[in-house]
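Taken together, the values in this text are just the output of simple stated rules run on the coordinates, not laboratory data. On a predicted model such as this, the values are computed, not experimentally measured, just so you know. Cβ atoms are built from the backbone, for glycine too; each structure is taken alone.
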Structure 1
């Protein structure tokens, strides 16, 4: 077998099973960082051996065996001291893997396992993205608008706590799932956000599209697991609304097309209809939440005629409710834009300026929003300063070109 064919097989195994493999190794060691190191060693071994021996019938099983052996080298003394108890723990964990049939997918099991209440709330979603989906700290930091170094430190501390405190890295029981739901939904939403834009070359674009598709798949699985909870339905509706417009976000030449100017005929009508039905099902449960509210905003925008972004009064009310209950930087910036469009640009700028500078200095949507509001207000110098900053902060050449044409 050629080196290229072996590497392709390893890439497939990494994309499809990285998170599951890390979690299975960590279930024995309580050491996620150590499990990642052991798995890295297993992949390196595969790169050396598979070109000579061929790809095994079950690549994931092969990698798991090698990774567990690697991890075992560092814990053998402790296992000897623990004796029968260590063996019993392993058997109980593996039995649990087999006796939780309600989870429709192994990755979903692991996402709920990573949302353990002993882990700091602010890092659970990031830990899910790294451990289950195999994303690096830099990409995850982009999703949560924090410096990569800061997020890397938080993840390292969380893994150290899991190891030191013996946090059980196992599948939660049915009675534990509901308390971990918010973190799992947030992780899925962040994953979709990372896959939303597709700048750059074909390889980068395909990877991001695959991540968006994976997030949609996981959102459906959470609904299947918890059909009586409205927020999974809200998240699914939100992702469906956004994904339905994928084909209209670029023109034939690859140029960026903003929502108001998109050709509605290019939207996926079946996906929009499914989103509407899903959101209605969530609304009937009369328990509003963050993702239901964001999906409702998408619904208003989808129903608007071409050239418009939706009823301004309704959008203002929805964004006010969203920011008052579930504030986020993205929601605050969007709220400024809709208030500036519905009332006066000066009001939108006032809302933008109320956000602490340290939070927005490198946040590209804030500068793009400021550009639009300054243009509406007739503030030429302010608009040019915002344009320069917004263009510098995006790696999407199509978006950069579109920002340069705003007048």
Structure 2
């Protein structure tokens, strides 16, 4: 992305390439969850893979930031449907005792792409073209999808929801609110502030229809379990957006080397996920989530050492790997807890709720951080202190997760 931002002269709008994916995925998560509950995960998975591949091609041929953002938005539509479909597939294909292992395997499936992806992407961007990073995506996505699709028929059928139209309308408003929030933040003006605040209000009102009752006030049990995913995602992924950029701009690393810093975290993520898979499937997961959130906090408060001190820039790889272990421990644990507390007929909508709050909170986190980054760029350029402030801002989300994780436990019956 640093290469793309420079070539397309889009450094000040840098975060749109990330946020566009997340904004549109919100709508497709809601639609995909409703679709999965009604007819099974096959339809959302097929449509999602098609959209994800098409969006990658659009992004790969982009001649400016607007077209790139459109491509990423189409990818988001596909990605949102796919991940919800996969969650429902796991819930229907495995009994409660096997789900922790299934979610652990889902995390493990990220290891190879996470190990080689950032490095290969950096090398392609520097040695071939950043466009190849997008244009090669369908070659990796379509073949395994073709193997999977014929096996999905056995999971067809379900229970349609009675409020499909209301939830889709709410999803549309939430998507619009999320877009306005990100767009307003980047305007750096009074009008932009009004737009961002208006978007936030619309987002919060719409979210009440898309999340379990009581989620926004962190009610005990399922509502807080869903919200915990958003806090963790906001902490880790809002910080991740600026890791390669900081290492390239402040420490002078190549794009390829900066990609290796992110790659180093893959094995630690799957190690954390394997650790949680050893816990019984019917066991409360609040302690595992709290521990993971504390580890993520440690990662984010030590990350500034990579730009503020004379320590080798590779210290960032150590911090990031520590944070990845925390995420691997806590993220699958949230999924296990949510599926454990969900009735069968609501696994799709609650699986979608996990992804919705994930996307919303990440965009909120990125928006808040991008405000500081865009202001620094407009004032002459981001410094080491800028990135330190951004990462410590991300850490606030992780600290809140540590404090509230205990509310994942349902209230005991009177």
Structure 3
């Protein structure tokens, strides 16, 4: 098992290129189950979660070749099972449920696992499939769904769910009739998936709004498509520029996907300007405290909350961070406090009082985004920080230590 060792204090300068978005690539790869030919997907990131869904698809008979450019053919699906040993490590494995039921009429998918950052119930997926005429039962930890052909339905999600919206949108592409998803999630990754599905021949309107309409067709055709850049990776490097008092050109990002973060970072004093192919991000004279609340897109993303907390831990003044998306997403707080951060949890909020400096310590990553927050804190801490359990970071950041090293950070990955 590896650890990351960082000696803090180096300001970061230079260009960093953003990889493809994990949360866009996962549903797009799953969408290949809806077609019987060879799909070509570009800008696929090299991540543990991507390897997991590839293994899952291959176990079903899907042919996959390549990495950053990935050819995926589901000509013959030999199994409609998603077994526990593959699904347990990643909640996004549930994304095969909708496509399998839509195309094959049957699916047996283990209840998913993944980061322990709070309840992400699959009951919304199940209820939507039932509304579309599927017979769904839970047996021994597996979701078993059957339908001769799904039927269009009016679906209302009690809460906005990204994977639920993606799953049911894919299922509805081959359903008989029209499906309307009300209170749908609006994330850019959903828009990316919808564009891929439309290229396949699906009839979809409203993606990016809270009402998505899908009129089913009898079959879909393989496509060539490109994954959008990872807005969370881009945001992590933007925050790093401000924390380390540096200047970074974040290349390949889409500024429209980052508006909530850009506004908050400008409030803290950072300078952010559009350049050809990305954003120029510079530290301000000082870091001002700000309050923020995580919300579904287009609000401030929960996946950047931990990184912002690390940033605000060295701000001037008091900041209040309200987490409204996941109820257990403050597990990084105790680790940041080991480094000298002054943070008080009050229910669903964290009160962050800025300190003059953080200090190197032995820390442990508890989930994917917590890992990123600890790396950011270590980049500015006095002395050396060791971060263990960094397998979490490999689920969502491609070569993060290499990218930070190229910007001037003293960071190494070592065997533990």
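Tell me which of 1, 2, 3 gives 3.5 when you compute distance in nm of label points 7 Å out along Cα→Cβ at positions 24 and 264. It must be structure 2, since only it matches. Work out which structure the value -25500 belongs to, where helix-only ellipticity at 222 nm (-39500 (n - 2.57) for each DSSP H run of 4 or more, over all residues; to 500) was derived from one of 1, 2, 3. The value was obtained from structure 2.
Comparing 1, 2, 3, where is distance in nm of label points 7 Å out along Cα→Cβ at positions 128 and 232 highest? Max of distance in nm of label points 7 Å out along Cα→Cβ at positions 128 and 232: 2.
Structures 1, 2, 3 were shown, and relative contact order in percent (Cα under 8 Å, 6 or more apart) at 24 was computed from 2. Looking at percent of Cα pairs over 42 Å apart for structures 1, 2, 3, the greatest value goes to 1.
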